[in-house]
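The numbers here are math on the coordinates, done by the rules we state, and not lab data. Bear in mind that the values here come from a model prediction, so they are computed numbers and not experimental data. Cβ atoms are built from the backbone, for glycine too; each structure is taken alone.
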Structure P
Amino acid sequence: MSSVRHLMYNRWLFHCSTSPSVNTSVCWHGRQKRLFSTTKRRITIMPAWVIDQYGGNDVLRFTKNASFPVITYPNEVIIKVNAAGLNPIDVGMRGGYGASSLSMKRDPLNLMQNGMEFPLILGRDVSGVIMECGLDVKYFTERDEVWAAIPPWKQGSLAEFVVLSANEISRKPKLLSHREAAAIPYVATTSWSALVNTGGLSKDNCAKKRILILGGSGGVGTFAIQMLKAWGAHVTVTCSQNAEWFVRDLGADHVVDYTSGPVEKPLSELEKFDLILDNVGGETERWALTLLKPWSGAKYVTLVTPFLQNTDLLGIADGMMQTAATVATKALKHLVKGVHYRWGFFAPSGPALDEISEMVDAGQIRAVVEETFSFSQVPHAFEKMEKGHARGKTVVQISEEDDYS
């Protein structure tokens, strides 16, 4: 009987493989043999929102013929996108912000022609399900629910599928839906990079430290408040009056309203700080570092840096030289006064998201979603980002009911 079943199975497999519209494969997993089939269209193209040139909202284009992502390295995975989060950097990238540096990152040997990044898919947050794993992926398996912050030099999440390294992803928090999860990864890893990697903070040394967050009601600020409070820090925040109740609800201990006048004076009357996270930039550097405790290892970390702007205006070589000279000059200037001046940057990190996921499931961090758009409303989502908001994230939900035919 087993030989008959084997013969019938082989004849059925041969019939499927000769069908003109079906691509049939056999996947071995341990000792189990799994048959799956997809149309040829589904394995070569997918729906996505792309841009073919830099510009305004009018350059956004929906297509059903975007190239299906493929696994190039054995540590990569393909993720079916359930929800994507938008960030201000997506709006900037749409207009060409950072194009020189990001092109160098995509093509370090300069083998491709100018404009080879197009069609470009935006979207820096993703929450979804793993559909395929590379041969060296050990920690994840197919059908795992994951989330990630997508590096700006990679194709983004405003598509049906995306490819990422296993080092960049993490298992999605169990308490969050995909929509909620898509609101966290990019701001979380940016905050983590600034506060932990650059600022030297951790859950073991943060207790009772005094932290000042300039511009605390934005995405990075609202996440940083929650993480620092979970680690036992005292957090002071600057924001507008109408956002005060919001940041206090997230855990801020003291709030200074910047709409009521210059914040330098009320902040200077407070006890000095161990670390300042600056999300504002500009003139804040002129006075903010005087608020730090001198000769105690106190740090000023700003996320508003001229690095990408320099490389866009001056080119890669001259831009990097100008950037290095600027940061070295500022660091030395403030070091002689007993405080440390640092630049913070986004850094993708699956291990960081692992710890953040635990904090979310422990109830220490919550998702803050401002508004959710369907996949067909992506241009409207970008318009929302351009207008600016201070109380949460713009999320694009990609549902099973979306028509990809």
Structure Q
Amino acid sequence: MTPRHTRPPTDPPRQLESAHAHTPPVPLTPETALLQAIGWPVEADGLPQPPAWREKLAAHPGARPARVVEQHRSGYVVATAPDTTFTVESLAEWQRPRFPPEQRAGVGDWVLVQDSDNHRPQIVALLPRHSAIKRGAAGEHYRQQLIAANVDTVFVVCGLDADFNPRRIERYLLLVRGGGAEPVVILTKADQAALVDESLVPSAVAVVEDLGAKGFAVVAVNARDPASVIALLPWLGPGRTAVLVGSSGAGKSTLTNSLLGFDRMKTGAVRESDARGRHTTTYRALIPLPSGACLIDTPGMRELKPTGEEDVAENFADVEALAAQCRFRDCKHGREPGCAVRAAIEGGTLDTQRFASFVKLSGEVAGAATKLAHRRADNAAAKVQGKALNKRLDEKYGKH
């Protein structure tokens, strides 16, 4: 079937302006050309685009850049070329139990690696991220979990079966848009849906487009058909990085295999009762594609907790616009007279479930923001106490 999609990007990837913009191009060294193939941003003078990256390189003259392609509990696997990977040791401070996990390197991050005579290569610096997709980690205590770093596009994958859930898509969009990357919603299993009812695919696309979060595209594909997934190539140009997110069984690994042109990622069947799949992808991995882009495949996520850094208003602009028309500035959209939100719901122009999702996510983001503020205050207090303790030790025993 012909894939249905909306609003692919028409402009080439945005390039950062710099003082080197008019410098005559310098031929890339073989090493730099290989790094560029896995997403290394290079200026005309052969150096990386972000000024902060240049400063880090200058501060570590004996180190070389590498990209994190796998993250495991015991360490990292990094790449310096599409087919060159090796294991490295992390920074010692990342091993401390109280070190914030989102500040450790994750898949997609660029790091500087120093060779060692006695041990395997070691990470000596983490280069600043231009985007970071995070979620609140499971559990009662506040923690952030990094999903992927330095990505240009996030493909939110949802199957057109029992997995199809507009409310979950809203959650993904909330997390993605707060991370600095472009969201694209991919509706997989379009061929199966069309066999059941030809109207299912266009109606599902219309439902997603009606979520009110402007500025994202919707693409319906058959993930098993390479001819169908060609519709994703506008977001997978040379030097770009995309990450696949979605629940288990949505078709992320199948989509990866079709984009690669061969079966690299393990896939599995889903339960017929609820279309849920097993975790065939057990860790995040960065994979170079034939198009010149890099793709990050992630394990399925069934819990999507906000971090407290998200902007609910940006994702629910339609609800916010209605709220601005309410008679009272502090309207709770309950029984207050002159409530534009309740009037829209009763008039059928605002979906009840979407408003309920807005209320729920607003509460979750506010709660996470409070926990984040407390954590930052505790960390600041701990630093003050640590400095005071060190000062007393210095006064008693001298500088140490």
* **Which of P, Q yields 4.3 [distance in nm of label points 7 Å out along Cα→Cβ at positions 73 and 201, calculated]** => Q
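If we compute distance in nm of label points 7 Å out along Cα→Cβ at positions 137 and 289 for structures P, Q, which one ends up with the highest value?
Working: P: 4.5; Q: 3.0.
The maximum falls on structure P.
Can you say which of P, Q returns 86, 46, 36 when Cα extents along the principal axes in Å is computed?
Numbers: P: 86, 46, 36; Q: 73, 55, 48.
Only one of P, Q returns 86, 46, 36 for Cα extents along the principal axes in Å, namely P.
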* Quick one: Rg/Rh (Cα atoms, Kirkwood Rh), for residues 177-368 alone came out at 0.97 when computed from one of P, Q, so which one is it? -> P
